[in-house]
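Coordinate-derived values only; no laboratory data. Just so you know, these numbers come straight off a predicted model, no measurement behind them. Cβ atoms are built from the backbone, for glycine too; each structure is taken alone.
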Structure 1
Amino acid sequence: MHRLIKNRLFPALALAAALISPSAHAQAASGNDPIKLGLIDIYSGGFAFIADSIRTGFQIAVDEANAAGGLKGRPFQLVSADMGGQVEKAVTEGRRMILEDKIKFVTVGIHSGAAIAVGNLGKEHKVLVTGGFATTKRLTGESGHPYISRANLSTVEIGSVIAEYIKARPDIKRISTIAPDYEYGQQFIEDFMRALKAARPDVVVVRQEWSKLGATDFSAHVTALQAQPVDLIVNGGFGADLVNLLKASKDFGLFAGKTQFFTHGLDLVKMSSVKDLLPANTAGTVWYPFYALNSAKSKSFAAEVEKRMKTYPTGPTTVGYSAGKMIVESIRKAGTATDVEKVIQAMSTISFEGPTGKTKVRGCDNMAMFDFYVGTVKRDAAFPDGIGVTDIKTYRTEDYARPCQELLRSRGS
């Protein structure tokens, strides 16, 4: 009798299981689905190497989090999209990620204007947008809000560091500047000028040149800079812009005399690409002089980057790592990938060991704080590709960061 009842019940139970299994399976699948993290950057054109470097660093942080168990067994998954240097395309990709892919954590790489524009989507849809390498101060200042964060220092800190360098150089009396004419470049010059006025009010700014982002011909800019000799030319351009500026400078002999060169972001690209173009005694900012850092974390990170990219790391790899790390660790600490407000709250309390040392996130603007460097170019076989920086000085970002009170006041808070 028991066997008969059992045999009669099994078909009914099987039918019931079949009816409920789709939703049950869906729930099980959703519990194990990867947590998608969006990354929008310029993966085509002259800035592709920088974008690829940021993505590599970000992916390393994701892989580390997954090796540690992800979020309660759920893995993180990086999803990237090409904005092609167009803010409108970045917004389109950001909207697609948020509305169609249901991604609640979106990062924008190298483009400051795009980071601000996509950041507005974050505010609208209550998702966290991170400036992966954006440097404009407006990202977390005037255009800032609770749904924005930054993995990189801003033009305020960069300008202050460069002004501090000039402060220690009494031989520099006259300078000229050149920067790309868009969001980042405009803020770079504005914040550098403000810091320079405070640090060295005696320095005369002779000329300011503005180039188009991605310009290939810098001859007009170089001849304009050459018309009025100065002690130092400060450059805010990077990547392909830096290469093209240096080519024109060499052709016209801009640095054949006593004029010296300071450029922001020497390690935004492989320094071998400008090895034969950089003037003697060039100085500049760098994010990651890995050959001068001896920590176990720096060595392991540099080795991992070389394994993945088949070349040595540059500045964008370590900042990309910081972007990925601050997001995944905030999600893990919050214990949720759906409650964005809880993740944002957790982000303001995290710190982690980065390639340049301890990195912590400041609460008022969710900005990553890490060491930054200035050095002088040296050609030496001991360096990768025979070129690097020496006489390196370390600057703690938090010592130069825009004060929270000023930042929040700029938001109207």
Structure 2
Amino acid sequence: MDALELEKTYCAPNYAPLPVVLTRGKGVWLWDAQGNKYLDMMSAYSAVSHGHGHPRILGALTRQAEKLAVASRAYHSDQLGPFLERLCRVTGLDAACPMNTGAEAVETAIKAARRWGYKLKQIPDGRAQIIVAAGNFHGRTTTIVGFSDEAAYRDGFGPFTPGFVTVPFGDAAAVEKAITADTCAILVEPIQGEAGIRVPPAGWLKQLREICDRHDVLLILDEVQSGLGRTGKWFAWQHEGIQPDGACLGKALGGGILPVSAFVARREVIDLLTPGSHGSTFGGNPLAAAVGLEALQVLEDERLIERSAEQGEFLLQALRKVRSPLIREVRGRGLWIGVEFDPLHVWARKVCERLSHRGILTKETHDTTVRFAPPLVIARAELEWAVKQLELVVRELERELLPSLQLQTA
């Protein structure tokens, strides 16, 4: 059997990937089993922000793997402290709990926020509530899918954990109205990725910060996808000049090589995670810490955050010039942009399939939005080529799907 048949036979059918079998990656490029070359406009949901096989990160991985890869947190290692010190410095927060995946970072944040509510805010036991936003995506554990409003994420997985209140994304007034004496935290994405790269109204995060300060509530931001340069700042919260009480990080923290995540927070929150209350066999292992530290250093040394801002603005404007009745909206920030297609005419999946035939790999979300989120190392010429391929696909689909319309093309 070939690779596709083997996966179909032996892998759980919980993904619907494009029929491309990848074998190699370098920088912003990927190659399949037939030797075809593709431009990566997905970055594994921001996990490959540094590009595939970054030599410095590979070097850090190799050097550390030869010395010590995994050691239980029952002992100390010489790698964890330097990694977390650097992470706290770039976030402006006090301390961190290292984990592996983004979902684990969010679960850690939920536990820490609830304990803070009970121990410091004196919320009666079992009554702590966390406010979340409609359209959220924080991971796929049973607790997290319980406060998702996406039916596919919830179907057949209940009963769900109580203690979450959902309000509209971007609506500060709704957040304030939902707060009670039992509210311990607000947990939101600064920009919603899986919902279609949805950018909230300007000032929303600043309003949330003010609301939390007034009501003695923690502001916890999920920057697993949006953080570490994706939006043109180290963190999306910096676009509004605020500081959260806690942040969930992951994806790019592993440098495109390993799963590395962390919940970073103020001292009074993180110090409540006392011995025995939380842990992870692999979280904070020496190999992950060495890779995470190098990933942070590369972002700074190669000015990838500034590059994301500059290249992202170019990409946003270039995509907006691709005018078509098939396209509803182009939105995003930094190198994180969604092109929303009109489902009355075409599904985003079809657009992604056509792009793959032209050497562009990305993935739709919610059937309507095509993501453009390349590695931050991408060059201007490569972005121009990607936009040109999208325009060719759009014109091709227009001819097939809208033959009766008098199309105005720019």
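Brief remarks on what is shown
- Structure (1, 2) behind the derived value -14000 of helix-only ellipticity at 222 nm (-39500 (n - 2.57) for each DSSP H run of 4 or more, over all residues; to 500): 1
- Comparison of 1, 2 by FRET efficiency 1/(1 + (r/R0)^6) of positions 337 and 377 (r between Cβ atoms, R0 = 25 Å, to 0.05) - largest value held by: 2
- Structure with the greatest value (metric distance in nm of label points 7 Å out along Cα→Cβ at positions 89 and 209, set 1, 2): 1
- Entry that produces 106, 50, 36 once Cα extents along the principal axes in Å is calculated, selected from 1, 2: 1
- Once mean count of other Cβ atoms within 10 Å over residues 65-72 is computed for every structure in 1, 2, the highest value turns out to be that of 1.
- Taking relative contact order in percent (Cα under 8 Å, 6 or more apart) as the measure, the highest value among 1, 2 is held by 2.
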